[in-house]
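Read-outs: derived from the displayed coordinates by stated rules, not from any lab. What you are looking at is a predicted structure, and each value in this text was computed from that prediction instead of being measured. Cβ atoms are built from the backbone, for glycine too; each structure is taken alone.
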Structure I
């Protein structure tokens, strides 16, 4: 094998090695970027979970201190527990949050309430108040329990 051929093969080997180094460096850069992005997503998810748990505690405390309508609190706690621990909604004493959310789901809220007939709103308010009265003890017990649940 001639010296020229040896140099060509050496040069080809160096080029291949250089290309491999560039390829590996690109893959590592992408891998690090993906890890960094995943870390940010994980932190954001942890922050959302922490905020949701804090919201559960605040709403439950508001129920205990009678600072919020029981139906409103039940609906909000139902929504938060669907995210934090949906299995809790099938367990006592937390089942009442799901039941109240289901029993009030047909009622007008926000803009729809403003556009609804006054008699319809009055009927729904009476229905909501009756539900609150019927379930008030269970809602208060569930709020007390969820406030101290480890979630």
Structure II
């Protein structure tokens, strides 16, 4: 059951995560995105639709501060939808949460960066994006992931 503390957390996540994403892109740290790991965590805790909505809202706040081309937003939102709605096919427990969530983060990175590479995005930038994204996701899933799932479910 989502209560007032969880709703306040979602609002803070959207604002703070979006602002954090703005600074990451401003300082050329593509791949440092909070919407992916928290979208996956919320999808497992509440449901995939809420996880997707909060992740996209966070992404929109970030893009509002530091706009990119619209096709970047569409590619990332589409890849995000695949990864977040795949939580339906990969149920989790405390024992397998980190692994399953990390697989979904890899799915997002493979899909989005394959499309970006097809569109002519430099391979070095794509590799940098993948490495930073997967590292950040792993740390978040490992340190607070399952605890956050449990708290959001309560």
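For this structure, a couple of remarks:
- Structure from which -29000 was derived, helix-only ellipticity at 222 nm (-39500 (n - 2.57) for each DSSP H run of 4 or more, over all residues; to 500), options I, II: I
- Identity of the structure behind 18.0 (criterion: mean count of other Cβ atoms within 10 Å over residues 12-19, calculated), options I, II: II
- Test item: FRET efficiency 1/(1 + (r/R0)^6) of positions 116 and 140 (r between Cβ atoms, R0 = 35 Å, to 0.05) calculated as 0.75, pick one of I, II: I
- Distance in nm of label points 7 Å out along Cα→Cβ at positions 4 and 68 from the coordinates reads 3.8; which among I, II: II
- For 15.8 (mean projected area of the Cα convex hull in nm², calculated) the corresponding structure among I, II: I
- Identity of the structure behind 27 (criterion: relative contact order in percent (Cα under 8 Å, 6 or more apart), calculated), options I, II: I
- Set I, II, criterion mean count of other Cβ atoms within 10 Å over residues 92-99: the highest-scoring structure is I.
- When FRET efficiency 1/(1 + (r/R0)^6) of positions 20 and 60 (r between Cβ atoms, R0 = 30 Å, to 0.05) is worked out for each of I, II, structure II gives the greatest result.
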